[in-house]
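Values quoted throughout were computed directly from the atomic coordinates according to the rules given, and no laboratory measurement underlies them. For clarity, every value in this text was computed on a predicted model and none was experimentally measured. Cβ atoms are built from the backbone, for glycine too; each structure is taken alone.
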Structure I
Amino acid sequence: MNYGCIGKTLKHSFSKEIHEALASYSYDLVELAPEEIDAFMKNHAFRAINVTIPYKQTVLPYLDEISPQAKEIGAVNTIVCKGNKLYGYNTDFFGLRALILRLKCSLLGKKVLILGSGGTARTARAVAKDLGAQEILTVSRGGRDGISYEEALLHHRNAAFIINTTPCGMYPDIDASPLDLSAFESLEGVVDAVYNPLRTRLIQQAQALGIPAQGGLYMLVAQAAYAVELFLDCKIHKKRIEAVFQSLLSQKENIILTGMPGSGKSTVGKQLSKKLCKPFLDTDQLILEEEGQSPAQLICSLGEEAFRDIESRIIEERVAPLTGAIIATGGGAVLRRKNIDALKKNGKIFFLDRPLEQLSATADRPLSSDREKLKARFDERYDRYCETADIHIKNNTSAKVCAEKIMKVLKK
């Protein structure tokens, strides 16, 4: 192996595609059991590698030299072999620093709360110190190596910046959050090292409160770029990092289609699926597969509220964790805030706005079976569609034209 990454479990790693987008070499993912590390490091049959959980500290005794940042943090994530010597670095430091600077937030003279007490927390502390933070507090359960979450809520509500380094909110536990941000009235920014989902519940809450916030995907790309610089002794331009980040984001982000029944969500979704080579799913079809009845049948037999409970469960369990898919939602999915939050964790919502006069009432839709009911649903939901959408698409011609409009937005 010339270049690659070692870790215990790497099946969900994005590192291979990121490195091979940034550089021209082949990048291997090598899973090692703890008992295999000694032989691997002593043989060091590689030019350069990245190191991930749980071996960032395990490899330290095998290194001949360690960078100042890696020494301060007490962990390395990048090793370069030069002249039969091993040199250790921590590019997570530069990745997290780049993520904070991308938000255009200043930590100079500010109070910073770091959630967590592991290796990434030590990285965050080093970055906050480098960026001139005046007070840096580590927050953990029971207050180990710092303060507790209860103390943070009682005495440090004036914190200006929060960095989450815990796995709380990471797939598959995507509905969890380490902290309620509503108590922190002086917050100027929030970053989360978690990148799966793309937007954790913590990041979603920050954004809903109008606070600049971003998840860890950019950090992942930026730290990889700094690793490439060490691997190849070259310089990766910031524009290149941004381009690879945007490309990866577009690959991983779901396209969520909302709108009234008959607005063209399924037809447009299938066209987008062919154009983008992404899988297409319809939440109504998922409900039919799981429950053995269509949404219309469930509404008639159980009532609308019970059906909405089923719909929410399907969205939370089967749709929200997906990445890189085209998803058509039921017409009433936007009525519950929890559905919107779940869909936006990994997705961008496109509202297909078809005029009322171009929609048809059909007997197989009990909530819009005649013209009067259809108009009532339209009036009831229209503002909600607009409010919850990231992108508003006028769909007053054909599905083909609508799909082309969405493609233009995606290209931008």
Structure II
Amino acid sequence: MDKIRIKGGKRLKGEVAVSGAKNAALPILVATLLSRGEHRVQNIPKLMDVATIKRLLNHLGAVIEDDGQGGWTVRMPALARHEAPYELVKTMRASVLVLGPLAARFGEARVSLPGGCAIGARPINLHLMGLEKMGAEIQIEHGYVTVRAQRLKGARIYLDLTSVTGTENLMMAATLADGVTVIENAAREPEVVDLAHFLIRCGAKIHGAGTDVITIDGVESLNDSCTYRIMPDRIEAGTYLTAAAITGGEIFVRGCNPRYLDAVLQKLREAGVQIREETDGARAAATGRIGAVDIKTLPYPGFPTDMQAQMMALMALSDGLSVITETVFENRFTHVAELRRMGANINVQGNNAIIKGTQRLSGAPVMASDLRASACLVLAALAAEGETEISRVYHLDRGYEQIEQKFSNLGGEITRIT
């Protein structure tokens, strides 16, 4: 199992390009199941989760040509099988997104229940409730959920909790439904909007994406072909901006769209980081001690839960006392114990982490527990005195493309040990 070794204390400086957004690429690639035509999808990041979606699409019968430079041509002329097996779903919860497209186009889907994960249960009951309202028959047995429908019907669906994958699954299903579907309390994340833009390019009739009410007027079929470019990854961009702050450096993040990171940029500015928004990216520069700020995670446009761990690493070196409140996922403070091993002063009380900033962190052997916890430990290690060895870094490969190379190009001393 790979490890990452980092010798900290280097001031990071330079330019880094943001890859395509994983959380947009996954649903958009799944959405190609809705049409028998040929789709050209560009700016796809090379990540473990994307490779898993590729295997799943191949398993279902998709024909995929990969140009090796982030461009895929995807064709789904016919369905080879309607089942997403446990072996694939267990490694990535986003595999459940095939439920809606398979039920809408082929009338049947059988998908392994994803179960829990390190950062919370995240059940799929909202997905199933919505599909049931659209006329689908739902059956759960032997660890699988089966959805059957002659043709889905338009419906008004209220989501009790704002769910990104729930919104995406139901929006995809509704594109081929008979009639109008209205999704209320819908997720507003930019990745949901990116999926909607792709579907519209394919001929879907969708209004309101980016608001909490999305209306979809179902069509008989989607277009035979389209070309679409995935949006840049806002969480990767936020991670590199935070890296500039925690190392007292200056980094220009090319491809960062500041509009999608308003909450993060506001907190970095409050902490004393100089942020300059430019036409093709954003620049972060930090000199002196970071100020303590309080953070509360919320669904978009609030502060993203996927940036909580990275900001906790920054607050561990701040001047003062800060409180981070996690409201989106339970069990998302698993990185706290590892930060403590590096000298951080953090006390967890329920869904609050109380951080008393310290002058320095010190390198230590640590273990990653999930994707964003991995990024948190990398940032802490880059700022720490001495050497840090991070194990279980396969989590990083799920969401960060060539992270060692990118940080090395910025002046970081970081290597992967196989």
Structure III
Amino acid sequence: MTDLSPPSTLKRRGFLGGLMLAAAATTTTARAAGPSGDAVGLDRAKWAPRNHAAVSRLIAEHGTASPGYDPGRRPYAVFDWDNTSIMNDCEEALLMHQINTLSFKLSPAEFAAVIRQNVPPGPFTDDYKNAAGAPVDLDGICADLDADYAWLHGAYAGMAGTQSLEDVARTEYFADFRTKLYFLYEAVNDTHGVHVGYPWVIYLLANMTVADVSRLTEASNDLALGAALVKTKYTSPAGRAGKAGVVGVSHFHGIRLCTEIGGLMDTLRRNGIDVYVCTASLEHVVAVFATLPKYGYNVPRDHVIGLRLEEDGPTLKNAYRAGWPLIWGPGKTTVIQQELVAAKGYGPLLVAGDSDGDHDMLRDFADTKLGLIVNRMKKGKIGELSKAAAETVADPAPRYRLQGRQESTGNWRPEESSIKLGKGTPQLLA
């Protein structure tokens, strides 16, 4: 296993040089006009000063201390979860934890069906080739995974066998399974998009109860919070080349809490502004992180909105919830309109996000006064909003704000610019 620079997953989850330098040079000393954070109780922590002032002013102008506050029309804020409210992706961390602990409740036949479910046949994009440079296709890698899983299922005591996890984890079957299943997750997303890939990964939790998923998620969270933030490359063993051949894939290990977001959520609630989470991860998974007091966010369970599976009583099925939006991109706007605007009659006051999946909800509501973008220096649609934020960085009340962080620590920086993993120079835009 080799430590490398930032992973491809950061692209999903997925300019003008003079302006960049000028903004970075002035950001630590700039202050926006308006009430200080002390007036509403928002800890300064590692907020960029302009952002702290803008958010504090927003709370002062719309919270309980404002003359026009109406308790019957409580303002609300909506937060993305992965890479906004925390550093890194708890769904991807859970997948790796599920693999490493062989926490599946699928028979070999069920597993074989799930890994093919709704995935178009044929080769993946050119980025997904084997070590020999040949394209990898769905049939080949799934055939290899079928064989690996059947062996592991028959050997591991947590499934149908008698061997310990430690013993099976030392085998080439396990090494091949871990690498190729995570490779398949990446390949499905990057080839066919999140509308195929995001439901696909949560189908692997089928036959578990909500309590099973919650326990597994909490264990995954706690392990990831204690792990180093590092990208690790996994390579499948040559001895099990199979039909797909030898493949390699990287996973960005580790998660960090964002104390500034936790503090903001608490400050909003204390000032009469409700807090919601809108996530492209499974709702039950994010609910563990968002609601348990030990993580410090304290979001009410019914304020967590995410992907949903069909359920048979308490047991999850490998079927996406009928009629429920795919909560990514336009789907985030749809679900906010459906679940919040329809009930309240108005949109969110504040929206926070980090990626293309958040672009629509950051932009789409006339009632939103501020869009807070955790700066991952991304292109695409979120890059357009980030550029707008950079161009208005000195405005006292811009529509969008960029908040910097340092990826090597997961901590925010008191600037708008961020520092990529493996880099030492702050960067404002992609």
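On distance in nm of label points 7 Å out along Cα→Cβ at positions 332 and 356, which of the structures labelled I, II, III is highest?
Comparing I, II, III by distance in nm of label points 7 Å out along Cα→Cβ at positions 332 and 356, the maximum is at II.
Given 0.15 as the derived value for FRET efficiency 1/(1 + (r/R0)^6) of positions 76 and 148 (r between Cβ atoms, R0 = 35 Å, to 0.05), which of the supplied structures I, II, III does it correspond to? Answer for the origin of the read-out: III.
Computing mean projected area of the Cα convex hull in nm², for residues 140-307 alone for each of I, II, III, which one ends up highest? If we compare mean projected area of the Cα convex hull in nm², for residues 140-307 alone over I, II, III, the biggest value is for I.
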